[in-house]
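Since every read-out is calculated from the coordinates, none of them should be taken as a lab result. As the structure is a computational prediction, the values presented were derived from the model and not from experiment. Cβ atoms are built from the backbone, for glycine too; each structure is taken alone.
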Structure I
Amino acid sequence: MSDLLARIGFLQEGPFAIPRWTALFANIDVLRDGALITLLVASLGLVMALALGTAIGVMSTSHWRVPRALARVYVEFFQNTPLLIQVFMLYNAIPLIWPGLFIPVITIGVFGVGMYHGAYIAEVVRAGIQSIGRGQLEAALSQGFSYVGAMRHIIIPQAMRIVLPPLTNQAVNLIKNTSVIAIIAGGDLMYAGDSFAGRYGHYGPTYIVVGLGYFLMCFPLAIWTRRLEERTREA
């Protein structure tokens, strides 16, 4: 009997008590709005990361030394400094350099995750390009293609089929890393959940639902990544 009473008491007063869940779902629109901002930042950040990563990856395989050096500096800087510091620099340092300049936190989030993951995507693209036989590039050049034209029409399309699985994996990591903008009040899912939990003390249910939200955004991409890897091995 005492065990039953203890369980009932836990459900009514513990960190995962039923009233806490009820309060959370009564205010679920707060987390919904945060999830939409997370998806917005992740989508725009991914577009930026793909554009930057592809360009830097091609520069990494260039015949010319200067583009290769610039690409190497970019990759090494962003891969070897924490994303959180990069976001803080965008948030705090730029207004000091340009007084009066206001950058919305969503824009900072897009640039932060975009530039950060662009460095990793660049390495994926570089590896994909280098996996294509050198003879194909030489054959394209001998047929009158310029270096840029050969890369655009022959090498990169083949490389993209190879690098698609790791690119999808980078998209999963990018979605999770959008949570860093919570530290600058980005209004994302993590910030919305943490603000709600801090205001009302419903930490247990809130963090479970926030974690589930990230899982639902990332898991389909993770499944797709595994299927792409299987297709690549079978091809």
Structure II
Amino acid sequence: MDNTEYFPIEKFTSKSDSIFKNIPAEVRLELEKQMVNKTIRKGQNLFLEGSYPAGIFYLKEGLVKKYKTDHEGKEHILYLCSEGELLGYSALLCNEAYPDSAAAIETSKLGFISKEYFLKTLNDSHELMLNLLSSLSHEFSILTNSITVFAHMTVRERLALILLILIAKFKKRSESDPVEIILSREDLSNMVGAATETVVRLIKEFKKEEIIKIVGKKIIVLKPNELVTMSKFY
């Protein structure tokens, strides 16, 4: 039985890649014209928790992690942003400091739109406003789902769920099937919320069980159905 079709991936992935969809073509074109292109290298921060937004970022290419750092200096990755997604708009709308930090997992290209212009466009476009409200509501649901689900999962189950989420993220720009996941073991551990040694051991177990294949730094999921069953989302 193919369990992947029943896996509710939308409960764990953002809809911010749809904010610029279904808005008037002239509004989208003007937003694109106003974007200032930026390139950030792997490991470089886009913004830091506690700083204030001067605008929003549109991820054109690459991967950016949103994370918080605890009092011991350990990272906890909250979300992985991929092509087409917006970053920093919730803090801008609230006129508050960023609640988390963002850094590139790989060299990434972004478009920056100033706070003044984005708010003006938002005020002028009913469609853009509705899309933004929908995305904000969905992001809250993602946070709620993640907290509720992760609290009752073992590390093995959490790793299975994270790999399913990563398949959806890397599938956007992958031409291969099955999808190749390229993520450091440290970042993967910070997403799972477990020690790197524990996650590495589980990856070896998944490989031994032929659920995944390892090619260099790539993780290739061979049996996504097994991950769905393991994560108990079927």
Completion exercise
Comparing relative contact order in percent (Cα under 8 Å, 6 or more apart) across structures I, II, the largest value goes to I
Exercise for the section: Using P(r) over Cα pairs in 5 Å bins from 0, in percent, for residues 21-132 alone as the calculated read-out, with 2, 12, 21, 24, 19, 13, 6, 2, 1, 0 as its value, let me know the right label among I, II. Expected result: II
Practice task
Please state which of the structures I, II yields 14.9 when mean count of other Cβ atoms within 10 Å over residues 45-52 is computed from it.
Solution key: II
Completion exercise
Value 16.1 of mean count of other Cβ atoms within 10 Å over residues 29-36 was derived from the coordinates of, among I, II, structure I
Practice task
Could you tell me which structure in I, II was used to calculate Rg and Dmax of the Cα atoms in Å as 18.3, 56?
Solution key: II
Exercise for the section: Compare distance in nm of label points 7 Å out along Cα→Cβ at positions 37 and 205 across structures I, II and report the one with the greatest value. Expected result: II
Problem - At a computed -26000 (helix-only ellipticity at 222 nm (-39500 (n - 2.57) for each DSSP H run of 4 or more, over all residues; to 500)), which of I, II - result: I
